[in-house]
1. Out of I, II, which structure matches 1.2 when distance in nm of label points 7 Å out along Cα→Cβ at positions 138 and 250 is calculated?
2. To which of I, II does the computed value 19 (relative contact order in percent (Cα under 8 Å, 6 or more apart)) belong?
3. I, II: which one has Cα extents along the principal axes in Å, as calculated, at 60, 45, 37?
4. Determine which structure produced the value -9500 for helix-only ellipticity at 222 nm (-39500 (n - 2.57) for each DSSP H run of 4 or more, over all residues; to 500), calculated from the coordinates; the candidates are I, II.
5. Say we calculate distance in nm of label points 7 Å out along Cα→Cβ at positions 42 and 298 for every structure; which of I, II gives the highest result?
6. If Rg and Dmax of the Cα atoms in Å, for residues 178-281 alone is computed to be 17.3, 62, which of I, II is the source?
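What follows is calculated from the coordinates using simple rules that are stated; it is not laboratory data. Quick caveat, the model's predicted, so the values are computed rather than measured. Cβ atoms are built from the backbone, for glycine too; each structure is taken alone.
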Structure I
Amino acid sequence: MRIAQVAPLYESVPPKCYGGTERVVSHLTEELVRQGHDVTLFASGDSVTTARLVAPCHRSLRLDKSCMDQLTYHVIEIETVFRDSSRFDIIHFHHDYLHFPLARRERTSVVTTLHGRLDIPELVSLFREFSEMPVVSISDAQHEPLPWLNWQGTVYHGLPANMYSFQEEPGKYLAFLGRICPEKRVDTAIEIAKRTGMELKIAAKVDKVDQEYFADIIRPLLDHPLIEYVGEIGEAEKDAFLGNAYALLFSIDWPEPFGLVMIEAMACGTPIIARRRGSVPEVMEDGVTGFIYDTVEEAVKAVQEVASLSRKECRRAFEKRFTVTQMAQGYLAIYERLLGRPVRVAA
């Protein structure tokens, strides 16, 4: 099959550090190539892939300090995709809805994975206008605000089975990995750590829009002997960071569409203590791969009960549900259905 994967340009594919969507696009692209498909990846020029790379910009826009208008390169990217659309059987977009006006006029089959939150009021009018667009969710919880969209299915994120090392013995610290922003609630993670008396290591990036929040709210909380702010880490460092942790704190306060870090932790065998929001009850199994909490008091109790969990079961849950092969097969089934072809089984 001739497949175009169209990634956002803010991060490279795969990203050098933080970047969930771009990381997923990378894993999917490489697996599709491995399975023998003809894949073209539209992404920033510093991306690394075995597919054919078409780059609208030389480097990821977050790293390009000279770029003043990031939207321009996305417009160029979309124009480039549709100019060459006859080369593809299907075009798979990963950056929301910017391409919708051209996609509805395109003969080549197009599908879009929506990676973000969908409980935003303005999205209702937009998706009513483009209600025919085939879309994919990354969890069932994600699409609950807009159940009437042209959903083609839910495909969970997946990781290469050998990407993370299983660590049978638990570490002695709690881990927080992701972004420092109001909805991720690292302040709650800090409170949980202090109340349990366990060390908390925070590996997280701070976007420009969250610099004031970090300075005013979070930085003062870091001045405590139990709290260590590691900063933003790259892919090579995540295996040890997650694998050597006692548990992952996923203290979100927003309707999380998926939560890639949860399956990264599972792949290492590390249990998760997560707040009951968005996809959390769907991705992890309470009492098996970790504990789901509603209050800080419940989270503190959960930390004390982590020793009762099996790290082997965490790894087994990852292998059963969240490998890149399973993700690719889910998308291929959607591609084949949109093209009216029989679904192939992955080799």
Structure II
Amino acid sequence: MKILVTGGAGFIGSAVCRHLVEDTDHSVVNLDKLTYAASLSSLDSIASDPRYTFVKGDILDRAFVLDLLRREQVDAIMHLAAESHVDRSIDGPGDFIQTNIVGTYELLEAARAYWSGLEGEKKAAFRFHHISTDEVFGDLPLDDSLFTEDTPYAPSSPYSASKAASDHLAMAWHHTYHLPVVLSNCSNNYGPYHFPEKLIPLIILNGLEGKRLPVYGKGENVRDWLYVRDHARALVMVATKGELGRSYNIGGRNERSNLEVVQTICDTLDRLSPLESGTPRRSLIDFVTDRPGHDLRYAIDATRIETELGWRAEETFETGLEKTIRWYLDNRDWWQPIRESRYGGQRLGAKA
């Protein structure tokens, strides 16, 4: 198949592009606007491959996208382009409304126009895979409950509300116009090439530099962590084998509190790259004012994708985190320019 990946220069999108080119026989057209968190260097390993094409463009430009779909004769769309950081959505929700809601609408309409013009087997095989987040489900208590595909939506932040809206749009286009849509909702991703505004890369880089390690509130908020390469494998399974009109929850079954995550990073860094002063990095932990509207817990029940599509997460949290930390230790040339020019680790989302 020839697959159009929107947002393919982002963290998860680039992992999907690398997986498609390196581990499958599919071809990739990467459509990305190249906003602040995008990095074409994340795709250096596949940039010269004849099965990979990069196109700079905006999903809000319906005519441009439709022309691209027709020119490339795309067989499937994997829609990852989105504004994705909760803290930034608190500071500036407008970009999230435009990209995540209006952008998804424009992309759906371009896809519908393209798909309507297809014929025969090509039309029957076409897929639109909308990639979303477990944050659309809202909050869970500190018990054994899990998000399933039937959990009612209850988004808490401007980010999660915008993703919930885009999920509903995608499914509405399936039910109303019969556009062949599949949907997935994932838990928190981590791994190589992660823009350092998110918790794990921020703590790794601050820890490497001996800086304070900010933890919201008491660090008791719990997330289910998913190694990004495991997620990329799951997404391709959903895009190519998922049942139309159906959603799939993708999680790592690796629940950890934020404090546990930070402490594990501290201990791993101390083992792999101790500070010259000998200071244990746990002493750098700094509890800061909590994020406004901070959900207490997310946890995914991944039974459907495991039983119906045969996917399993290969990495535990410990193995995936050590791989991630080693990658940042070995790839300073990737993250150092970002820290110096695009994002230096400053607090976001504290205006509310």
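1. Label of the originating structure: I.
2. Derived from II, not from the others.
3. Matching structure: I.
4. I
5. Between I, II, the highest calculated value is found for I.
6. Among I, II, the structure yielding 17.3, 62 for Rg and Dmax of the Cα atoms in Å, for residues 178-281 alone is II.
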